[in-house]
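In the part that follows, the structures are each spelled out as structure tokens.
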Structure I
Amino acid sequence: MTTAPTKRKPAAPKQALATKVFHWVNLISLFAMMGSGLQIYNANPVFGGRAGSDFPDLVTIGGWLGGGRHWHFFFMWVFGLNLLWYGIYVFTTRRWQNRYVGKNDLEALQKGKNPKRRNYALHRLVYTAFIPVLLMALFTGLAMWKPVQFALLAELFGNWQTLRTVHFLTIPAVLLLMAMHSLLALNVGEWKLVRSIFT
């Protein structure tokens with residue numbers, strides 16, 4: 001009598017340590033900047049001026065304007081340096097060749113019939129979209145922090161209100177991309193893929 005072969009569970013994907021560190025530092029710094037940024041926002045709301053609506057203390061960090069600024073600027077450096085070293089890592093290891101959207105991915109999204117291939121293409125598109133959004137958050141933040149030293153950056157946005165508005169709108173943009181990135185990862189590799197980034 002023969003026994004039916006047992007099905008082996010697919011091995012959990014393995015992530016490079018550099019990728020794990022980047023994701024952890026990025027998450028912590030982004031949420032710290034969001035909370036402290038909302039604290040700064042409350043001191044002078046982007047929409048409606050000083051008469052505008054405030055965000056509740058539950059989602060802010062810093063306690064007051066000065067505290068919010070200290071937190072925000074500290075994690076701005078953490079965030080910026082994290083992006084810089086990961087960018088160097090991606091370039092030197094050539095991970096960009098299979099992590100970011102390419103011509104084949106765009107063709108798969110337009111004409112592809114394979115749902116899995118389309119999913120991978122969409123994931124790469126979302127992953128690539130992070131780059132301009134995160135850089136926009138960084139550059140607009142630098143322009144507001146040092147408008148004289150980064151005058152050329154500030155002038156690109158025309159006026160102070162536009163600069164502040166664009167910087168503020170990077171928050172919902174990042175949150176939306178994070179949600180899409182997580183959902184697509186779940187769709188491709190279920191919880192195993194998500195857990196592999198943090199364990």
Structure II
Amino acid sequence: MTPATRRKYAQRLPRAERREQLLDAALDVLGERQLQELSMEAVAGKAGIGKPVVYTAFRSRTELVEALLRREHERGLAQVRAAMPDDLTKLGPTGAYAATISAFLRAVLKNPTRWRLILTVPDNAPREYRESLRAARSTILAQAEQLAKAGTALRPHLGRLDPGLLGHTMLSFAEMLGRLALSDPESYPRERLEQYASAAMALLGGD
């Protein structure tokens with residue numbers, strides 16, 4: 001066998017490390033394709049290994065997709081929690097929310113493939129993934145409602161707003177801006193979305 005045709009053998013890695021390598025490769029593939037187009041061959045090619053090696057880490061495409069979606073969802077949720085304020089007194093409720101929007105948009109644009117999977121759920125995503133997204137959103141919504149209540153305590157004129165509906169509005173508004181940033185970044189650059197969010201919050205806060 002000549003050097004040009006000699007088969008390349010993958011470096012041996014611990015199974016957990018190999019799985020992470022392949023999940024990273026799968027995410028890279030999804031930066032160029034839709035979820036339904038993700039294949040074991042494409043993941044192997046992106047990772048620079050043979051397809052049989054992929055099957056030593058994941059028994060099937062379904063297992064790989066589920067592991068990828070679970071990992072990216074968990075990482076996305078951690079980003080959202082990190083962006084949410086725990087003290088509204090420094091910036092005020094509207095300023096803190098505008099800062100949260102800015103941090104969220106930066107996270108979305110830093111990891112667009114991850115957030116596309118979260119904010120625009122593929123039709124063929126597993127049912128378990130959809131259910132986990134709904135459960136996580138409910139958790140974030142509860143936090144948003146608590147922030148809304150805290151905001152009304154600091155700004156009495158906000159007390160006219162239902163905190164539950166205000167929490168829904170805050171979360172839906174952030175999701176909408178995230179989807180715009182992903183779907184049409186040229187028309188909706190981060191700076192434009194941040195300026196709009198700041199202006200909208202200033203109006204709400206009576207600033």
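Each of the structures I, II was assessed by FRET efficiency 1/(1 + (r/R0)^6) of positions 18 and 114 (r between Cβ atoms, R0 = 25 Å, to 0.05); the largest value belongs to II. One of I, II was used to compute distance in nm of label points 7 Å out along Cα→Cβ at positions 146 and 178, and the answer was 1.9. Which one was it? Clearly, the read-out refers to II.
Matching task: 54, 33, 18 is the computed value of Cα extents along the principal axes in Å, for residues 58-137 alone. Pick the structure from I, II.
Going label by label, the one that fits is I.
State the single structure among I, II that was used to calculate distance in nm of label points 7 Å out along Cα→Cβ at positions 42 and 122, giving 3.8. Derived from the structure labelled I.
Quick note: the coordinates plus some simple rules give every number you see, no bench work behind them. This structure is a prediction, so every number in the text was calculated from the model and none was measured. Cβ atoms are built from the backbone, for glycine too; each structure is taken alone.
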